[in-house]
Structure I
Amino acid sequence: MNRKKLLYSILKEIEQGNEPKQSDYELDDEQWGELAELIRSEGFARNIMIQYADDTVYYVGYHSAKITMSGLEFLEENNAFTKTYKGIKEVRDWLKL
């Protein structure tokens, strides 16, 4: 899967006030947790809740997430995706393009 597209989609949903969910992307717990960690560590969004159990991601929540200036810059730098991204309802097909 294209990680930049995944990041773009998650950040776009946060920007629009939506809460991305793992089931929207058909990712396993490890992949979902790694993406959340990446978004948080790169400073693309804040208020992402990540809970661990025995060093394994147990829960990721974006319900209070807010995009940052770095996140907005990422969206602008990857604005080529804007032409084809239709939102969370069609994200699985979009990721395959």
Structure II
Amino acid sequence: MRIEVITGPMASGKTKSLRAIQTRLEQQGYQPVVISGPAATTQALIKTIAQQFGRCLTVLVDDCTQEQIDAIKHWKMKTDRNGQFADVVIHVAKRADIS
């Protein structure tokens, strides 16, 4: 399992990058969805990510906090010890820090 974090300032195209990945996967016959980080608690977000593994090996998550990203990375370490999910890629767009 690989986690790709997309970072940048507000309005820098992070969500647009996720949508482009989604479009590319749809053209290949997959049905990925973009999961919204703020729509769920951290544990519910991780559960939703895990549920996507049966649909597509690429999971897209938008607008995550650093806490959610850290939790996803920790979950990855616990979950993928035997390499069972080696082909899974999780693209996570980090919420822009508002200063």
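State the single structure among I, II that was used to calculate relative contact order in percent (Cα under 8 Å, 6 or more apart), giving 46.
For relative contact order in percent (Cα under 8 Å, 6 or more apart), the value 46 is produced by structure II.
Give the label, chosen from I, II, of the structure having the highest value of distance in nm of label points 7 Å out along Cα→Cβ at positions 32 and 80.
I
With mean count of other Cβ atoms within 10 Å over residues 24-31 as the yardstick, tell me which of I, II scores highest.
I
Read-outs: derived from the displayed coordinates by stated rules, not from any lab. Owing to the predicted nature of the structure, the values given are computational and were not obtained by experimental measurement. Cβ atoms are built from the backbone, for glycine too; each structure is taken alone.
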